[in-house]
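As structure tokens, here come the structures.
All of the numbers you see were taken from the coordinates with simple rules; none came from a lab. None of the values given here were measured: they were computed from a predicted structure. Cβ atoms are built from the backbone, for glycine too; each structure is taken alone.
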Structure I
Amino acid sequence: MIVRMNNRSSLSPARYDVPTIIFHWGCAAIIVLQFATANLWGLFQNPLHHQLVVTHLTAGMVLSVLFPARLLWRLGWGRHIRAADRWLDAVLARSVEYSLYGLVFLEIFLGYMWRWGNGQAMSFLSIQFMPPFGKFSASTISLLHWLHQWNGRLIIVLATGHALAACFHYFILRDDVFQRMLGTGDVSDEYGK
């Protein structure tokens, strides 16, 4: 008589660690807030316009600390889970992940350069951080503004695709890919570690 062993039960759950999950959802929430405030402040006059700008700047400064911390955690101590069993799926998943990392870093850099290059302080709540260099030319400021806007839109497009892929896994494929980034519930080791 041959008895088949179920190896799946001996494997540890394929879930990201708690700090990775908190970093992921925290950064995602800030990025959505950034996009919303940037697209809403033009619709209002002061004082709401000013409050939206300060919210955008403050959240951007928080992201400029949180995002590198997230990446350091991910590279050093965070749990690494294989993207997929199929080569193409793994390449697509990692390409989107690394593209988002690069674009968010670029967005942070462009935000500081545009604001400071325009001779304006960065505001963290009511604390002002003055530009460390002189004002840029009008054409450079215009280019930085344009790049900051379009890079932000590209981030939202890729992040939306990322979210839709998670929904596809959850609702269509009915696998555990989405649950890996949640803090509760049981997860099988679908793709392994």
Structure II
Amino acid sequence: MSNIPKNKPQIRKEDLLLKLKALHPDFVLPDFFVLGIRGYYKITMGDPTKNDRKIYDDAIFLIGKNEFFAYNGNTDPAAFRQGIATLKPGIWPAYTFSLHKGTYLALCQRGGMVTVFRDGQEEDTGYFGINIHMGGINSTSSEGCQTIPKPQWPDFIKNAQLLAAKYYGKDWKKKVYTYTLIEL
């Protein structure tokens, strides 16, 4: 069994924004933001009674005023280990375009704090490097980050940059972007 779904997420932008507004009625939609859904494929991939790790059973979307791009994703760490982080669902204005581990452009948690759950520990809030980056093909390559399968990554980061530049002009690299994570 593949750890990547056969198809990209199939949800209409309008339906997704209705779900988001139901969960966060006061959230003012930015011109461009990233939204993750933990458990998007929960019923059709892995164990349908729990949130699985090590598979791309989640979805990540790039949302602009008039744009909408859907990608398979992973919002969970790849392993269970004491202290490993899982991002708490919420609205996180904390992401900048920067180099992930100094190697390639990604959306990195360098613009603000986030809250995580840690295996075997309490919630924790701070700067933890919960980045949105390229995952692997046979592994989600996550120690708590949000990852996109390697074959979909070039399209994701290209479209993210295009939307950022479209809505924020020449200062797009200096902007802090919002990542919103919801759970099904």
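Starting from the value 12.8, 37: which structure in I, II was Rg and Dmax of the Cα atoms in Å, for residues 126-173 alone calculated from?
II
If FRET efficiency 1/(1 + (r/R0)^6) of positions 54 and 86 (r between Cβ atoms, R0 = 30 Å, to 0.05) computes to 1.00, which of I, II did it come from?
II
Suppose Kirkwood radius over Cα pairs in Å, for residues 38-101 alone works out to 14.7; of I, II, which structure was it derived from?
It traces back to I.
Between structures I, II, where is distance in nm of label points 7 Å out along Cα→Cβ at positions 118 and 134 highest?
Result for distance in nm of label points 7 Å out along Cα→Cβ at positions 118 and 134 over I, II: largest is II.
If Cα extents along the principal axes in Å is calculated from each of I, II, which structure is the one that comes out at 81, 29, 29?
Clearly, the read-out refers to I.
Match the computed value -21000 of helix-only ellipticity at 222 nm (-39500 (n - 2.57) for each DSSP H run of 4 or more, over all residues; to 500) to one of the structures I, II, and report its label.
Comparing all candidates, it corresponds to I.
Taking 25 as the value of relative contact order in percent (Cα under 8 Å, 6 or more apart) derived from one of the structures shown (I, II), identify that structure.
Structure II accounts for this read-out.
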